[in-house]
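**Student:** These are the structures in question, set out in turn.
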Structure 1
Amino acid sequence: MTSTSSLTQAADKLAVVDALYRFAAGIDLRDKELLASSLAENAVSDFRPAAAKAGFEYPVIEGRDVIASALSTSLGSLDTTHSVTNARVTINGDTARMDALVEAQHVPRNDPARHYVMKNRYDVELARNGDVWVITRNTVDNVWRSGDIAVLSGI
């Protein structure tokens, strides 16, 4: 028999993962509101470790609206698909931490024969915000990458 606290914990873990699903879907669907719904107002996005391995620089971005605008702008000319797997969640009261693998495929809309694929490890910190969980900090490190890096520059 399952206890109420076990069900609550399972529901919270699913809700934590849902924040990352909203983040990825917001990017892929070019839905800035959905993307913003995954982020805390003062969220921090740190893509520096992944960018360094891929050979380029990307600044730390702070603030929900700034992150949503920056990602929407920098990926605006691309079709993307983000696949989230292997999510592991630890909850401590109203905060949570999640490690997940995210494969991000980037394809220029005007040249679908080219691509750039990254398999990244996400280290995500979250907070409960009412009935949902939101990302407070996301640090992305790269495991492997393939394709034409110029795709990310819109070239």
Structure 2
Amino acid sequence: MRLDGAVENAVRLGVADAVADVVATGTTLRQAGLQVIGEPILVSEAVVVQRSGVAISPAVDTFVRRLTSVLVARAYVLLDYDIRTSEIDAACRITPGFESPTISSLHDPEWSAVRAMVRRTDVHRIMDELYERGARGILVTAIHACRL
């Protein structure tokens, strides 16, 4: 019998003893009450190949730029927070962003809003540092794509 689609249900239905998942995380399997066993059957990667000596076409350039934007977005999150205006310089050292963080005035002139991209792997440490500096309303937002 050939199964396509959400095959993790096949175990629960009794038509399979095991299934192979085609993604790296195994999240779907765990959500179905299954566990990952053994080593990967196959490790692969996607590559863009072009003949040497051929000019890069605008379509390929756009494709690579779009792929890169998703990969960068997966590595970063957007961090928003409010902080006392007197602490802006210290906050900017913690969250310098790429060019510079965005600083916005708030209704209360003693407070400012800051927005900056930070590495996903550093976000909790950065949030702790900002909180110790008096930052409040610290929000983390996923980025789906970006151009730097």
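**Student:** Assuming 109 is volume of the Cα convex hull per residue in Å³ as calculated from a single structure, say which of 1, 2 it is. Before the final figure, lay out the partial values.
**Tutor:** On the way: 1: 109; 2: 214.
Computed on structure 1.
**Student:** Compute mean count of other Cβ atoms within 10 Å over residues 53-60 for each of 1, 2 and report the one that scores greatest. Kindly include the intermediate steps, with their values, before the conclusion.
**Tutor:** Numbers: 1: 12.6; 2: 8.8.
Ranking 1, 2 on mean count of other Cβ atoms within 10 Å over residues 53-60, first place is 1.
**Student:** Here distance in nm of label points 7 Å out along Cα→Cβ at positions 45 and 61 was calculated and came to 2.5; which of the structures 1, 2 was it taken from? Mind showing how you got there, number by number?
**Tutor:** On the way: 1: 0.2; 2: 2.5.
Comparing all candidates, it corresponds to 2.
**Student:** To which of 1, 2 does the computed value 0.5 (distance in nm of label points 7 Å out along Cα→Cβ at positions 101 and 133) belong? Write down the numbers at each step before the final one.
**Tutor:** Details: 1: 2.0; 2: 0.5.
Only one of 1, 2 returns 0.5 for distance in nm of label points 7 Å out along Cα→Cβ at positions 101 and 133, namely 2.
Every number in this text was worked out from the coordinates using simple rules, so none of it is lab data. These figures come from a predicted structure and were not determined experimentally. Cβ atoms are built from the backbone, for glycine too; each structure is taken alone.
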